[in-house]
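Derivation of every value follows stated rules applied to the coordinates shown; laboratory data play no part. This is a predicted model, so every value here is computed, not measured. Cβ atoms are built from the backbone, for glycine too; each structure is taken alone.
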Structure P
Amino acid sequence: MPEPKTRRGLLIILSSPSGAGKSTLSRRLMSWDPTLSFSVSATTRAPRPGEEDGREYYFRSREDFEEMVRTGDMLEHAEVFGNLYGSPRGPVVAAMEAGRDTLFDIDWQGGQQVKQAMRDDVVSIFILPPSIAELERRLTTRGQDSVEVIADRMAKAQAEISHWAEYDYVLVNRDLDEAEAELRTILTAERMRRERQPGLTDFVRGLNREFDAR
């Protein structure tokens with residue numbers, strides 16, 4: 001009897017204020033399941049030294065980028081400091097059809113656009129810090145940002161957290177190991193949803209034919 005067909009891939013949106021652990025948890029998820037991949041964004045900004053087209057970003061002219069928006073070839077897009085950024089539809093759809101899941105590191109606005117475009121295939125997860133004091137401590141101790149940048153990130157955190165209720169799942173990252181285990185549980189369960197396994201109907205029909213043949 002034929003096995004169930006490969007499921008469609010998921011679009012997994014991870015959002016959080018800076019310092020809540022999103023990047024670390026994303027890396028852990030990808031180590032747990034190497035078939036996971038990040039959605040590579042397109043941008044109109046110029047490449048920086050060492051960056052390659054298709055690896056860090058798809059580098060596009062403003063004309064080309066705007067044409068992709070007009071033709072529906074961007075799942076989401078936004079303008080930041082005079083440059084356009086967005087998620088091209090083609091590579092994501094190709095991964096979905098091959099049964100591979102794609103991670104999106106985008107904010108709530110981008111997440112809403114992706115949901116509108118691909119609602120049935122999206123799982124959105126928001127990651128909260130255990131406290132605002134702990135969020136500030138993490139930003140400070142990682143030593144990547146100046147005092148001014150940390151203050152700016154903290155100022156933006158409240159607005160970002162205000163959109164928590166727009167997500168399918170909300171995790172509080174008190175401990176990285178526990179948060180990673182929760183993310184794995186979510187992903188495992190979402191992959192097994194009946195509607196995401198397109199071959200199950202035919203598989204069950206095959207089982208019924210076996211009963212009828214007994």
Structure Q
Amino acid sequence: MKTIASCVQEIIVSSPFLEEGLSRQIINFSALAEDLNKPISEMLRKPVKNGAIMMALRRYQQPLHLEKSERLNRVFKNLGDITVRSNLSDFTFQNSNTLIHSHSKVLSKIGVNHQIFYAFTRGVFESNIIISTSEQESISKAFKNEVQIGLQDKLSAISIYLPKGNSKIAGLYYQIFKRLAWENITLYEVVSTTNEFTIVVEDYLVDKAFSVIKRLKT
């Protein structure tokens with residue numbers, strides 16, 4: 001059976017900005033209760049009082065106490081090097097039976113050049129290649145017989161080396177994404193391996209995004 005408290009929790013969990021505002025204690029409980037009155041009344045199918053909603057808001061606690069998790073804080077304090085790479089391009093191709101062959105052509109050319117940034121991700125229907133813009137011509141030649149869906153230039157990548165065991169920490173990526181979203185930073189692409197996490201943003205956002213990532217350590 002739904003209660004006012006469960007309705008409040010459902011709304012807050014689905015609204016990261018609202019959850020962040022409550023955790024920072026920068027939201028007026030009275031004004032928020034008034035704003036939530038209509039949706040909660042509809043969820044319960046009966047009128048509710050603002051005072052009851054305010055009480056539920058004050059008692060609300062974040063799931064798993066993510067902000068205060070000692071393991072989570074330890075991971076952030078032990079974040080490794082942060083690397084920034086600029087002058088990147090993102091190609092999107094429709095998946096095909098020959099796509100991997102085209103991909104191998106690029107790998108054979110850039111394999112000996114460790115200065116080139118390269119990331120490849122394959123989805124169900126399409127694949128992305130993020131590569132140094134200087135290699136655009138190589139991509140165009142290697143994938144000339146493939147169906148290109150999109151191309152985005154003027155991108156930068158920020159890579160973070162994560163401590164071992166990070167995959168066992170609940171809320172790690174949630175906290176990273178939440179803080180980036182709070183600063184209104186749009187992620188163009190996300191690439192990750194077991195112990196490395198890379199976000200790709202447009203060039204004009206890279207300084208702001210780097211600052212957010214760096215503050216995670218503190």
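Quick notes on this structure:
- Structure responsible for 2.2, with distance in nm of label points 7 Å out along Cα→Cβ at positions 87 and 135 calculated and labels P, Q on offer: P
- Structures P, Q were shown, and distance in nm of label points 7 Å out along Cα→Cβ at positions 39 and 119 at 1.7 was computed from P.
- Parent structure of the calculated result 34, given that relative contact order in percent (Cα under 8 Å, 6 or more apart) is the read-out and P, Q the choices: P
- Which entry (P, Q) yields the derived value 67, 38, 31 for Cα extents along the principal axes in Å: Q
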